[in-house]
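These notes open a run of structures that come right after.
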Structure I
């Protein structure tokens, strides 16, 4: 009887909930194969997969052979490998797709782990002999003198000599000098002194740095209370122990500011990791972290997959932000995965926010997180004074009342800066015919097109469709087409006309799409008097010392939403944007324009702040059975015909059946039933017990792909959804 054949069980980046068996490739195998990448044939294609385990097969089996080993040692191993397997189980996603999501592009496509060492130059033996014969005063002679004693790092050469590469090539061509790779020496941080901590900050730093093993902290501090200084002090202690620190921020726009502050204080290289870098740059940072060379990494959501062999601290800044939730592909939440990784690594994790998410506050109240409070602003800064402006029966010009315009003028005269906040980009939300009521619809979505370019063009913010604005109403041929509502472009236009002598800068997705665009825009303003018009991009973490007035325009639409999280999002947004005012010595003001001055949410926020609102909100959530007192999973389906989407979800509901600790709602239309030409429906599963929900998903998820109805739809499973869109 023939001996069984050794096989490899491989995770591939395909949407199938299974591993694939292959015969090992020819050639010597790595000593440890689990966690190594291999190139395999898959149908007519070649894919890069990861070895999950070894197995055996009957000699008569017709298994295909893998094509090549791509690693000589496991690329994924230890804690990160175990955590990714946990994430695949929790999200009920194929392990191969989870691994593909976690790896930078070049590694995902089979390229080798990039080199991260520095380069230097040294004289050859001939160079040492002939150095004195080089022409005195020539640039090759100057470079040779610089290299006379030892190998010199290229960065050091550049600091001491301009345009050194041409003489280096000249010496190399004559065999007198050569370029060599430098071994990476352990970096010793030389932190610079910072401001004196106030008692609350000192207590927080002491608690974090004294933690042994896994310890989750909620750093709950009002805007301007110095949370970043607490992060810095905790990181300095982490580096002193020879450990790595990972800091997550919600937006690329925050990365340059955070990097500049960290680099200026820590005295060590701080690496960035975000989608604004190219694939090769991200791969080099990933490789540097995996080798322990990158000691501090600041990144957005995807940085949570960074390997940390010498981990010491994890920080999630603005932990409440929905940007941490991946909304397509593998729908993970970076904040929640940070907690999982910190527990597996046995290190502290700090969740920082002025407006913590309801789930995080609930965990803190239940004692699962240590709750660190920073109740006062750092230094001499005082909390901003909040005014509610009742604009009922008041004349508005492009959404701004005369009182607001007078207030802006006064602050500008005092040499200060003003932020006008409107969380809607474009010129106006709708193009309306004043005669017949026609509105410009998107042909592919159940939503109107947004007006851009002062009324000259239309764009759908859901599917991206664009078209020129019609000259006359398509329904009645009237010329009375008018933009209705206010967007950031319209506010910018009005403020430029009203204040022609000061810069007016618009900060939204349209003006900050290019790399470093936000940083460049804010640098243009500098410390001079001026006006910022912006969306929620400006509500997060930016420190603008000269900003003393924040005007919030049009908050009313957020007060009456069907989304149970709408009030939480609005409260967080208002608190965060208000926190941009008065962060230095000059006092700040926040003006809220509204047609509903007596709304309970506004009264609670103005009179009590975020925590009284959060307490009331948690009580309402508990009474209604909403998260964090329930656990949700959302199945979304979309198809050209709504019947196909409904049929798929009905089949899923039949698989779920009747469960004692689980409720199923749907199939029902999505809040936007048609998007990008597809009809969209959804099925919501809810349980008060997380294990009960996952027990059902463990049974149902592997069967979804094989349902006959699945062939006619695009579907996704979202565990712990943050948006029921």
Structure II
């Protein structure tokens, strides 16, 4: 018979190998599962012994299903009295796709109706529904106009081993934990006397699963005490009893010889308590040492005696990465450092949230696998050995010499580096633009960001410009690849320190695609200020480099003044005013994300308290309602904004209204610096002259690294216009 064994996506090939080892005649990987071929006892063995399976589904019917009536009729035609004992309980799980039947719960209800009607017609008794522990659990799949109805031989999700009752935040499913261990080579390592270490163990899933694997304990023994999981008439209870008796004998022998070569560490005492309770229920508590500790402080002498004496071993971890447990690249980096420091000769298997978080560990994987933890796509790193796994801090040697085009870009970059070296040193500039479509056919901007704590390890931010419509997409991709190869060689950086924002062509024209969600920040210096930048997660990095001279001007003028920053973004100008000695700062932006970023920037500079106010509001509406007075104002509005939480904003349309409201808040002698980057912007000088004196200072605010692109922004110094009586008379 052919039957289907489901599993989390990404484990299909592991599961196929496992089922073959369990005796199936054939096992072929499919999407989220394996098509298996074998005898009924092979399916029962998979229920009891598979560490990777989610469900084992034995088919009952496969039929056309164009609508819900056909769904009911196909199920009603089965001989249900031959499948289900009288008085038994029932549950139906359904998964549907397509346009004919769209509601899984309704589809499950129709299958249940078909079974109930058949049983009631047979002997007048209808089966009750028991969603938790039914005598017969059915599984329905409706796809492409066909229905497949199967018996769930395990009676429910097989990842539930029966030992986990004490839970912590976001526990890892046991079958995914088994996959982490198998990809790390635990099956072989435990046979060689290896140890197992989890320095972020949570409720202990990886360690307990690893101990049960080492003790040869069948995963199904803990579910319902090894009782038959189904009362389906086709379930061979006798064969099941034989399998269970054999498994119990193997478990008794394995647990008796299990050595204490397991250690779990976690910062949370509640997690450690949950892990101990789970290990006790699983019968492996004596083999695992759990303790409260911080992986950042982990040293070789902190290893349990059994691990310290182990000739080899595997380090495993499931660091936080989803919405419930915020991902912190610094934590991933600390994990990699702790493993290199503590068990450098071991292997590691780490389940990371994404490629960026995996890179943050600093470990170079022997192989990386894509797996799914529920709906979350994750990266499973297999590292061997840890000591030789540190990522190189120099640029990778190119696989082949630079192409002719890449050589041109590299030569241009080297020329720019030489020409600007003295200026950057004198001005102490650590973040700057190195290339701005200097060669028109290689249309991108390259910005260099040098972290404060690693001046010899620059990062690059590359932003592709839209290619002309007559340039084939393949040519544009090739040119971008050449540019990236040249940049990596000239600056000597590996791929993981290059953030690339590429444009994708599609409906609606050229636009930037989705960005990473790494949450990784660098701290850089600008003058006396320390600022956070994020190169990967957003279109912009949190620091507009072209405004460097304007921010320097604000820092120089802010001492003792009341400073207002409108449309403040991440608040770099506010930080410069604060470190420049401003008496007060007020920063206004509609985005809570950017205000939080600003708060962290201020904290990094030792600035805080009521003198530094953050306001989440529509800047123009807030300004028109404000009655405070300010000595120094910076206003750099977006070109357009159509936020759902505020009125639409167009800088060309609204600039007179905006400037009038801002000037009204200036103290006598106060100064407003107004800028924007709308290239077709035209200041309504006549309207503004009615209430302000306005002097364009754009040329003074364009830094040398943007000299090739002087239209990057325009800027004005604005003061309140003096009353007519106090102005000097016009010249004769």
Structure III
């Protein structure tokens, strides 16, 4: 791999971690495996299973619920395919349901199962892309249905009477990549799975659950909370692994500018991607946003064409929002080698089998060690050696980890955070269950200890009607419940001149990404938004090639609703509680692509959005601020800088990224009557991140202070206290004041 040797000697590399290769451990096929299944696998070149595959499969065959939590490329699919397919072949009436968080993964699994050519299994995907003409056939004839939690929630469970034969014979439920079900989305999926168990039991079935996960902090506990069942874990990975060279990369400062400006991670990633392709190194570059995926692919394409005319066609972008046929074509092109490089959002982080990749680039720390190793595992999947490079963004967390490699390596990955008792999740899910079939008093236990009180409250509000036999849904149709917290149906992006549908953007992001005047990127082409119609869910755009990018600005206000818990540390207070957050996108900036300079600011007239959620906040008395050396005029900037850095460092201890959370700082809040810094979950009812921050506040705030102190800038930069999502254009900010504030808080906190 020539690119390896040219990279590791570069000054930008701050650390190189070598992960040694390991040999695999195989065992004999379990005696219970059906002969036809065994023959199919051996024909496909699988002569013996790895030990962890056989262990998990045997547990599932014996009727035990099991989670297989091993590394990327460890063959977790075989662990659930063996028991499910053996059952389908030995019982021609049995069925199996497969759930994945992404359509790409379900399509990949369909290829794998269909490739075994097992007579009578008839696997099929049933999702939003499935033509309506095929759906009835799938309901009646497929015995291995591959879908996702959204389709299970919106279509299968509400229409369970049409699925009666399938549910009556349901033997196995596979929940793939279950570590992806975290936060509010995970909490919703936990109840969707309970509704599935209830529907199956209604028809006399009690399926065995088999879950697959990347390595996680406590997979058995997370899987048990997700399913509501006692789940056993298999975590000893017996698969072989090629050696991995893992480099941490700090983009250099351009000393020719005054003050010096750090080269963007996007530009560095595009350079490395182009270099890898020139070296014939098959590479996947992971980025944090759809826009970044398009930008990196475009920049890499330009650099390749400049070096070798026409070579740019071998790199592309991949992200959510593309049409189905476009996604499948890109996946196939990468698998076949027509594409040598792909810039992707985390849509390809999960278990799509990308055999033959040599290298992975990460444009920014993915937010958790679990995601980092999951993305790294995309390289070397054919058993060969692999190169992984993490390119730091100008971000407090990124700069912290590239200079503190012990925060990444040799540490366990995070536990998955989800809270099925979240009232903003539990109430709507109980309504969904009642709409499917009357919710009996015995059913409530399945939904957790808070369900009985929640059902009573729903009955008192009129959403449910309480009868002697249980609770009944009182409305026509089904409840409108959004599993992913995206704010409703996605907004369609339509080219006004042609009426062509370009793609979609989730509704929660539409204010920031599709406001009038916004630059929208799609497959390397630029469009400008002419109109955003939120009622109809449509944004009209026209093609353009502007010399600027657009950046929304917003304002936020917070009011405290209730305090759940607090720590009284004298002049310092630490709180956890419920808050109301009001946010409004009020304007956008146009910035020159060439220089980054602000061209102008345009006001916007978009509605405010209200959110009741959970926050962690600390207060500090004015006297303590004075004692810490923070003058009254510097207090707003000191608190603002501490807030930014705290948000940036929270992913170090919680399974979130900075886009899952928000914050507010003020020199005097009306509810706390003191200088205050808030950090809140960006989902209705909370996602568990604020609770995690409250429980580990000392470690979180110490890492925040250390990251600010260690940064080499004079007055603050994106590497420490500036935020890419600040609605106040990163003003005011006071770097020394932030260190003083956090030191004062840490001196008092237990």
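A few notes on this one:
- Once mean count of other Cβ atoms within 10 Å over residues 82-89 is evaluated on every structure in I, II, III, the highest one turns out to be III.
- Identity of the structure behind 26.1, 78 (criterion: Rg and Dmax of the Cα atoms in Å, calculated), options I, II, III: III
- Origin of the derived value 2.0 (distance in nm of label points 7 Å out along Cα→Cβ at positions 234 and 370; candidates I, II, III): III
- Given 3.6 for distance in nm of label points 7 Å out along Cα→Cβ at positions 42 and 642, calculated: source structure among I, II, III: I
- Once FRET efficiency 1/(1 + (r/R0)^6) of positions 34 and 298 (r between Cβ atoms, R0 = 35 Å, to 0.05) is computed for every structure in I, II, III, the highest value turns out to be that of I.
Bear in mind that the values in this text are calculations on the coordinates, not laboratory data. Model, not experiment: these values are computed from the prediction. Cβ atoms are built from the backbone, for glycine too; each structure is taken alone.
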